[in-house]
1. Ranked by FRET efficiency 1/(1 + (r/R0)^6) of positions 462 and 478 (r between Cβ atoms, R0 = 25 Å, to 0.05), which of 1, 2 sits at the highest value?
2. Mean count of other Cβ atoms within 10 Å over residues 86-93 computed as 19.9: which structure among 1, 2?
3. Among the shown structures 1, 2, from which was the value 23.7, 71 of Rg and Dmax of the Cα atoms in Å calculated?
4. Can you say which of 1, 2 returns 0.97 when Rg/Rh (Cα atoms, Kirkwood Rh), for residues 14-349 alone is computed?
5. Suppose you compute helix-only ellipticity at 222 nm (-39500 (n - 2.57) for each DSSP H run of 4 or more, over all residues; to 500) for every structure in 1, 2: which one lands on -8000?
6. Compute Kirkwood radius over Cα pairs in Å, for residues 174-333 alone for each of 1, 2 and report the one that scores greatest.
7. When distance in nm of label points 7 Å out along Cα→Cβ at positions 166 and 302 is calculated for each of the structures 1, 2, which structure yields the highest value?
8. Please compute Cα Rg over 2.2 N^0.38 Å, for residues 422-557 alone for structures 1, 2 and give me the label with the greatest value.
Structure 1
Amino acid sequence: MPQKILAGRSDDPQLQSDTLKVKVDQVVLARDPSRTLQDAAARGLRKAAVETAVVYDTHCVTQRRSPAEERGGVEGRVDGWVQQGLLWCRPGIGFPAAVHLERFGSPARLSITDEPRMAAVGGIGMLSLVVSPSELASALATGTVRVRTPRSVQVLLSGRIRPFVCIRDVALELLRRGLAELIERVDRTYGAPVVLEFAGPSARLLPVADRAVLCSLAPQLGAASAVFVSDEKTEVYLRDQRRSKAHRALNPDNGAPCDDVLSVDLSAVDPLVLDETGEVKAVRELKGKPVRQVILGGDTGAGLRDILAAALLLKSKRVPPKLDLLLAPPSRQVLEVLAKTGALVDLIATGARLIEPDQRILTGELYPPPPGGLSLRTFDSDPGAGHSLTAQAVVASAETLAYTVAHGEVGDPRGFKRPVRVTVPRALPTDDVLVVRKGKGKVKTDDDAGATVAHPAVAWSGPTELAVVAGKQAGNLSLAGPSLVVCAGLAELSALCQAAPRLTPQLRAVLAPHVPSGFVPLLSGLGVLALRAEPEVLQAVTQATQVGVPAPDAWPADAAFSLQGPGGALTASWLAAGEERAWVARGAAHVAAPVLKTRK
């Protein structure tokens, strides 16, 4: 299915090239929109060249800033960006992935973004890929982008989910079954990003919200994205959202090949948790552990049905004295439905505290796990967060959280005995009051907004000495000079890739035992060498304080890349392919023109 989406937009419909030039339908900015928008403006952006361009402001909890900071930030230029065709989603609208699924997700379309969690829109049949800021800026201006041809791993779902087992438990079962190792094997074999395809008889029975939960696993597994079919369930979902015209059918061709298959029987899945060590366990293995915090909602970890079920299970219950119950509705639509159905009143009566949908809730910067107990939450911790912020975080289903609140300790939700019957309303509120759209006429902008300056690209020139830095706290790194960061595993690498736009140009190279092919274009587009090495080379580099990188004109044409360590040459594999190698050399996928134009 991802190949069908790309083939219809590519200059190579047969997908025979390693990299493809494809037409982009949507651009979604949520991590650092200011950098991308400034780069796009420096490239002469007058009107967004894509069908839909959405910018999410994810900081709801803010502090007073100086007038100079206000003028220098993108917030002071919102009117200008909106007049160029961008949609601006104001703080409080919800978490980007959940809101985009409701308001803008479209089947059989291609979206590029800086937010890995946007993989959740695959639940509606939309392909979302993460690319570098310079490629995002170029896509806004030209409507096209370069991507690698993906491979597919199929997940076959059969059987029916039993009472008190949620779709979050199914997602954790996929983690336990070694889906990440399967994806890595396919990635290493073909040197291409892997996209998960969910299929099987039970896949078509799942509602779109549950499909989104499974697709949101992709970044955690090392996959580039994930996608479901677009069928009758998708059409009903879009009709309920009053967006019927966005529907397109998307189904795999009969006999379409895939590179590997994992089969899961949903009827055999038990309530599970992802504990603080990152291991998936049965809920009963954590039974009796004290809990100090519970966060219900957040991102796409729990859909509307899950929150309604938790509210029914907790009706007439009271929060224990030493436990905080925090409610973070994924979107304003979910919040309105909870209010209209009375579920919000029931949760507040239980003792829940309503909190704003700030992105820093996912990283643990806001409401970190308190000392002396666990924090149970329905969403995956952000890879960019430092370990100290999420050390006591445990991921579980909404019904497991409800049992924890009702009893004050972790336990199996099947202890409730009687399952609740949840009816999700069909008449959903769809008022986009916090979406700023282009209005009629001209908009007066701030004359003091300053010059539109692109983020500088630092090209490689001559031999370079790089300081060796361990990636254990990749999300909190602060590099003092040109550096090579060594990552031991996928979690550290994911955190580093999310922090990479902030760390460049000091971040010059990344070395790891495996770099997913979906990460390579992102790093290459930032001018960062993506290198893979064997364990003995990793150990030798880790023990060194500095390594040398040859001048760009001495870089090899094949994969073998030589680093100069204290004991001599160390050989690694350079994973960039085709045009990506030129991106690394010049420090960015696309370099803006040197002429700067002051906005008036």
Structure 2
Amino acid sequence: MKVLLPYLKRYQKDAWLSFASVLVVVFASLWQPKILQTIMEAIMNQDKSVIMGEGIKIIGLALIGILAGILNTIFSARVALNISTDLRADMFKKIQTFAYADIEKFSASNLVVRMTNDINQVQMVVMAFFQQVTRIPIMLAGAFILAMITMPQQWWVVLIMLAIIIGVSLYSFTRMAKLFASTQKEIEEVNTLARENLMGIRVVKSFVQEPAQIEQFSETSDRLTDITTKIGYLFAMLMPVFFLAAHSAIGVSIFIVGKNIVAHPAYLAAISSFTTYMMIILFSVINGGMLMTFASRAFISLGRMREVLDTEPSMKFTADKDVEINGDITFDHVDFTYPGDDQATLQDLSFKVSAGQMIGIVGATGSGKTSLAQLIARLYDPQSGEVRLGDVNIKDVPEKELREMIAFVLQRGTLFSGTISSNLRQVKEDATMSNMQWAANIAQASEFIERLPENYDAPVEERSANFSGGQKQRLAITRGIIAEPKILILDDATSALDAKSEKLVQEALDRELKHTTTVVIAEKISSIIRADQIIVMDQGKLAGIGTHHDLVKNNEIYREIYLTQKAKEGGLANAGL
């Protein structure tokens, strides 16, 4: 509840109005049986004036109750919707402050479930709270007292019914709470499988993995179905038991009244009110139990949301301050291990890159190339050593300035649904058409953009499904260079381009971004053969650094990569030697 209290305070006016309307609804509901009892007595006494007067009262009371119920629903909905909207916004804002390590700790699909399903659970319970929680105890207590006043000799019948209903409720709803907790986990698993399958549908189809995917999804879905079925069985048992207890109690009461009707004729009018109060007690307990079940599920969701909101980002940025930074990059005895791993990914890295240079990074898969680049962009922090930009420790660079000076283009460029121009303006908000054309010309993207009917206003569908892999990469490069960053990191970002386009991109980068430090991670040596320096990585260590010619002559690892690619591609030697 600590999570909700700050939000409840924001909307306390609607909350109090909701509570006030509940009191009116409760009064209307509890007083109607008393008026009906008076009408029954008037009918027995053939008193038409009392019947007419009490009839008008009961109609008026019903109208007041209906109006109060409508107002209660409106105010409750406003509180619940506003709280869930604010919670969702705050969670999304909090997630934006997370480092890569924090996102990976939760996983993307898990966070999506917390921002959707979990918040929906809380929203429903908040609304139910203002509709039912404030109503149920008053209704239960009021109906119990009025039942005792109406037919005091039947007190034991009411208590026995209450004991049976409450006992069954506690047993059933306690079991349901555990099942609902399992349900949340299975929903997450189903969402994860569905998301991975849909995002990797090309891989699934290319390897004919549909049957295996269907089997895996079915197993998880069946577990969710089994849990939900058990909950359904418990619900199916509850209602018959509840109504059996209530109707048995009513039957006993009527039997006792029937035996004493001659001695106490007033019981005939009271029995209808008494049975009504018995049913109010029954439904109050049922609604209370149901609400407790859903509340237990919501408390689990609240705990999961609180876990996100209370998580402090593992990476802290310094407050905004003026720092003079150029494109120099220095690694000073840097060690790095991914969170949760035991083995170091990078070990004792030391090198320096001067501003404006083009740096290539090569090495076998898993050698630490991308990890090195992520430290430059400060997506992670090293465990020891320093990464410096210019003469400034990267940890002392304000986040806004750091993100403005570094552009990171990944192998699989992610474009957001919208338009080409809206994607480019994510990096440079005030980008003009000439800025876009300049960047697109460098990335060799203008050739297909200008063929589109809408040009830079052409739509980008979800997951950029309307563009090919090469087009997506060129658009990603365009977005990376449009703000003219001081440091540009290309993580195998030209792998989907043909040799001619890749060469044109490299030449344009050399020509147009002379003062930008370019870090190119590549599998193909042809992509970095003209780099000012080439860093060779091997099992997280710096295995060599120098020009292509120096490394071919003096570095065994680089020479092996070079000769292997030379044999496959032919002509590479002529390009580099």
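What follows is calculated from the coordinates using simple rules that are stated; it is not laboratory data. Remember, predicted model here, so these are calculated numbers, not experimental data. Cβ atoms are built from the backbone, for glycine too; each structure is taken alone.
1. Structure 2 comes out on top.
2. Matching structure: 1.
3. 1
4. 1
5. Source structure: 1.
6. Comparing 1, 2 by Kirkwood radius over Cα pairs in Å, for residues 174-333 alone, the maximum is at 2.
7. 2
8. 1
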